[in-house]
Structure P
Amino acid sequence: MAERKVTAETVTAETPRAFRLWLGLLGPPATWAIQFQTIYLLSEWACYAMDQTWNHVVSVAALVLSVFCVWVAFSEWRACGGGTENERSDPDTRRRFMAILGMMLGSLSTALIFATWLPTLTGVPCGK
């Protein structure tokens, strides 16, 4: 039986492209975590002062940032041709996978940001 020699080649993405892919993938969950903790810390003071302004400001900023990160993931997906029907192992396939995962995770995180903001919108945090 003849031995077959297999070689592996390491391919790295360009730095700006890699940054956009990671921003699209990790930006929305990180934004949600920061927004969640900030709202938690501000709620007691906001109820004491009867002023929810900072909770709204933080939530709107988090929504804008999260939607921006989803847009970055979407633009990376479009830049590599879109679609999903590819089983090759090339840089474009990996880029497409990270972009699709970023869009899915970003959409979920954006919904979580809105869900975290919802009690503030309805005034529930102060109705203990």
Structure Q
Amino acid sequence: MQYLVELRLSSTARPMTPEEGIAFIEQFIFPTLERCKKLQENKKILGGGPVSGAVALALIVEAESAKELDDLLTSLPVWPRMDTDVTPLTTFDARIQSLMPLRAGLTAQVREIKTTPGGGQ
């Protein structure tokens, strides 16, 4: 299953001094980017990347379960300092299949209205 994962630096996690900024980059950002590159090579991250102009990531992640996704996200060094939003994604074919019964029901309603005396006029 694919997930849209958005991670944004928590407002309370911002480095306050240049020294903290250096440590944050060296201890969290660089290792996270390296981990993401490996996950992308292993086809666990299918797309996305760092968000321009922000300490944030937007990723399309492939995971077989919520636990696998959780394990992957918590493996990112920067994860404890991030606010994270996860959106499960479906496929285009799955959405088409889920809409077929709805369309059939709506089609039946339209036919019913048109066959009712005075309906559709």
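When mean count of other Cβ atoms within 10 Å over residues 22-29 is calculated for each of structures P, Q, structure P comes out greatest. With distance in nm of label points 7 Å out along Cα→Cβ at positions 70 and 110 computed over the structures P, Q, the top value is the one for Q, the highest of the group. Which one of P, Q has semi-axes √(5λ) of the Cα gyration tensor in Å, as calculated from the coordinates, equal to 42, 13, 12? The value was obtained from structure P. Out of P, Q, choose the structure whose coordinates give helix-only ellipticity at 222 nm (-39500 (n - 2.57) for each DSSP H run of 4 or more, over all residues; to 500) equal to -26500 when calculated. The correct label is P.
We did not get these values from a lab; they are worked out from the coordinates using the rules stated. In this text the structure is predicted, and so the values were computed from the model without any measurement. Cβ atoms are built from the backbone, for glycine too; each structure is taken alone.
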